[in-house]
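Quick heads-up: structures coming right below.
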Structure I
């Protein structure tokens, strides 16, 4: 079987290509520039992703497409119409790829969406499921939701199968963004004011996500389905910090501090969204993919966090 991976040079893409190659599969890895080469894979430069991208070379003899590439969160947005920029890549670029994939004879396209399509947070007694009414609240998640809807229309026009996967925050070796910042803080001995936080959050280790994506790409039952995926072990912010610090042999050093005050401090320093993620809950019910595909995450939350923290420590020593 031959796979085409878009966004192959990204955090998830590298891990996915490596695992597919380890399993003896043929991989067409698409990247945006010559600076990114995926070892042992057929690496193809496709440039910018939009409605005019030519995917013909990358799609040659491909059976399954796993579409990871996307415009993600921009820290300092400078465009006058951010939604249009997100839609150019995440909607129109996805639709263009899907149509070309169908014409090339690809049997299935697995689309990696986001749990943010469901919403930004849950209560500690609630979990998102595939049956929830979508509630995207920012430009990124709106573009992802529109892409999902466009892909379902493709299935009515062609014989290509679609599978949609919505992961929560993905962590692992080489992770960037907010989780990387948390790793940096966890590696210090600085006391942290999170002992009074009682939230619950679902995460997914990158190797677990890779395993789930391969199951979605190959299992016959997955065709036409949307799946929410996670490690299956929800964790609070203080427990997450304890595990990360424990993995690097640092003492936990958490002290109680009113959550309402943390929220006010976040607002004062322009960090409201970051603080909301540390205080709020976002739980995912992955029961459907476990039942349908008999999927079980190959790694526990503890194993994933341990490997992530150790990798971060090793990379820190080299830099």
Structure II
């Protein structure tokens, strides 16, 4: 998948007719994938159009209302990886800044959809809104399409009365409902980050851990202990146990994500680790000392093995 970044004026012109969809696409959940599947089928039916997505970074609320900006399900790098896996040919990542915030829906249609991307078809969900103060909708998109030479197609939301949405998935993750989040996403919720040096307490207890520096803007489950699958990008994920929280037994003073791989200890320092959350094992709690904690970790490992079939 080709990726374009920055303002459209900086893109190298390619006059290919395209089928385009638009949205943040955070998490690329089942509803998003349904829109993309419709886009791809319509592109073939329209004579083999190239399939493209217009997405935004950062999340628009980070600019419009920073106090309401959500924790994201996926970083922009993870999002682009998922979009490529979904079969798109092109991703255009627009910087959402004050200029983009003030852009009208008519200007967006003229400069981005028609002008830069040569859209012949635009496919969006029925709740689609765009332009300054979200004044554009599916009706105005159809009118703008008539003016600029592209058709539009509206896709009903997946999930009926309780449609799948990024907001809903974030709430499920925040509540610790991993099964519900996985159902909506079509895969387990995942965190990613580089492995950094820790205090070495896990190794001293006989359970070496990888300390994952997860970016603060990513959505995470509540503090606790989880059965996970983890590994490096491009490699099979391995069974493990993850602790999210503040390490109260050792008077921790910051939120950490620590992962113990069950059967494959290795030096992961500097690597970016993927951590897919499968099931919650227990709450995080304070123990009287290292031996009590080690005993509980042995029980956590056994529980994770049973859940993960490891």
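Of the structures labelled I, II, one was used to calculate distance in nm of label points 7 Å out along Cα→Cβ at positions 12 and 236, giving 3.9. Name it. Intermediate values should be presented prior to the final figure.
Details: I: 2.9; II: 3.9.
Going label by label, the one that fits is II.
Comparing FRET efficiency 1/(1 + (r/R0)^6) of positions 140 and 228 (r between Cβ atoms, R0 = 25 Å, to 0.05) across I, II, which is largest?
On the way: I: 0.90; II: 0.05.
Once FRET efficiency 1/(1 + (r/R0)^6) of positions 140 and 228 (r between Cβ atoms, R0 = 25 Å, to 0.05) is tallied for I, II, the winner is I.
Please state which of the structures I, II yields 0.97 when Rg/Rh (Cα atoms, Kirkwood Rh) is computed from it. Numbers along the way, then the final one.
Values: I: 0.97; II: 1.04.
It must be structure I, since only it matches.
Using helix-only ellipticity at 222 nm (-39500 (n - 2.57) for each DSSP H run of 4 or more, over all residues; to 500) as the calculated read-out, with -12000 as its value, let me know the right label among I, II.
Details: I: -12000; II: -8000.
Traced to structure I.
One of I, II was used to calculate Cα Rg over 2.2 N^0.38 Å, for residues 124-243 alone, giving 1.53; which?
On the way: I: 1.28; II: 1.53.
Label of the originating structure: II.
Given structures I, II, which gives the highest value for FRET efficiency 1/(1 + (r/R0)^6) of positions 60 and 84 (r between Cβ atoms, R0 = 25 Å, to 0.05)? Kindly include the intermediate steps, with their values, before the conclusion.
Details: I: 0.20; II: 0.65.
Looking at the calculated values, the largest one is II.
Work out mean count of other Cβ atoms within 10 Å over residues 180-187 for each of structures I, II, then name the structure with the largest result. Write out the running numbers ahead of the final one.
Working: I: 16.4; II: 19.4.
Going through I, II one by one, mean count of other Cβ atoms within 10 Å over residues 180-187 is largest in II.
Every number in this text was worked out from the coordinates using simple rules, so none of it is lab data. Fair warning: this is a prediction, and the values are worked out from it, not measured in the lab. Cβ atoms are built from the backbone, for glycine too; each structure is taken alone.
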